[in-house]
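No lab work stands behind these numbers, since they all come straight from the coordinates. Because the structure is predicted, anything quoted here is derived from the model rather than measured. Cβ atoms are built from the backbone, for glycine too; each structure is taken alone.
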Structure I
Amino acid sequence: MVYIINDIIKKEIQMYKIVFYQDKNGRREVEEYLKRISSSKQLNDKRVAGKLRYQLELLELLGPQIEYPQARFLRGLKYPIWELRPLPERVFFIAWQKDNFVLLSHYTKDQNKTDIKQLNHAIRLADDWFERFGK
């Protein structure tokens, strides 16, 4: 829990937990990506890393209340899946158990619509996660 102290009130804020999807071999695609762009010398990578860190902080604070343009809920899928939207990048994530979100995968968006191959990949990762760790 985090406490924000105002001069007059003390208010307790619910925090959500963010978990990186990890495959059976221990690979964490989104975590590896975030580390790579965070340590990059490229200006665009630094921008994306900063924006993604900001959106992850918002997700920790707001949970499912995070709104567009930071995140978008994708309708009509097998599972409730959202996407974080840092610049041209997209990071798919799911809600898990009570107060957790699992970052599944990422890709660079190069067209107006969400890439169906990437979305199907995220759904397969969600299937794997729920099979191994439950809903």
Structure II
Amino acid sequence: MTTVTTTPETTTTALSVPRLLALAMGALLVVDLVGGVWAARSGVNTWPDAWGGHALLAAPAPMIAAQVLMTWMAVRGRRRRAAIPAGLLALACLVSVASGFFDGGLGNAALEPGMAAYQVFLLTVTGVVGVLAAVRAVQLARS
């Protein structure tokens, strides 16, 4: 059950933007983990490539680490300077989604049935994280 409290200045819900951002990042982490394991077990990627520069069903490990760190900083920060990692996270997610469409991986011929749909799912979850990060950046910049 979600409760809504209204004051003259703001409307807040029980699931605040920082909490939603943390939950979405957790979901993205699971999606990246499952995608990498699926790609490696199916032979579409080698184990190191499953989270490397040639990953087809997950983000590269450095991108995942950066996204987790930026999420932590954006969620934990309460001051205006925390808008910087939130904005960088939004930008990183935008770049990640754009590269998903233009790097030749989306719908790659080596993919098994269902993997192309999983790629779209991965890009969607990444986009949700990016939108929430942008909302958090605006929130923090206005504080």
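For which of the structures I, II does the calculation of distance in nm of label points 7 Å out along Cα→Cβ at positions 61 and 109 return 3.0? Please list the in-between numbers first.
Details: I: 2.2; II: 3.0.
The read-out comes from structure II.
Out of I, II, which structure matches -12000 when helix-only ellipticity at 222 nm (-39500 (n - 2.57) for each DSSP H run of 4 or more, over all residues; to 500) is calculated?
Details: I: -12000; II: -22000.
Source structure for this number: I.
When relative contact order in percent (Cα under 8 Å, 6 or more apart) is compared over structures I, II, which one is greatest?
Working: I: 21; II: 27.
Looking at the calculated values, the largest one is II.
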Worksheet entry | Rg and Dmax of the Cα atoms in Å derived as 16.8, 57 - corresponding label from I, II | II
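Can you tell which of I, II yields 2.6 when distance in nm of label points 7 Å out along Cα→Cβ at positions 21 and 69 is derived from it? If you can, show how the numbers build up before the last one.
Values: I: 2.6; II: 1.7.
Value 2.6 for distance in nm of label points 7 Å out along Cα→Cβ at positions 21 and 69 corresponds to I out of I, II.
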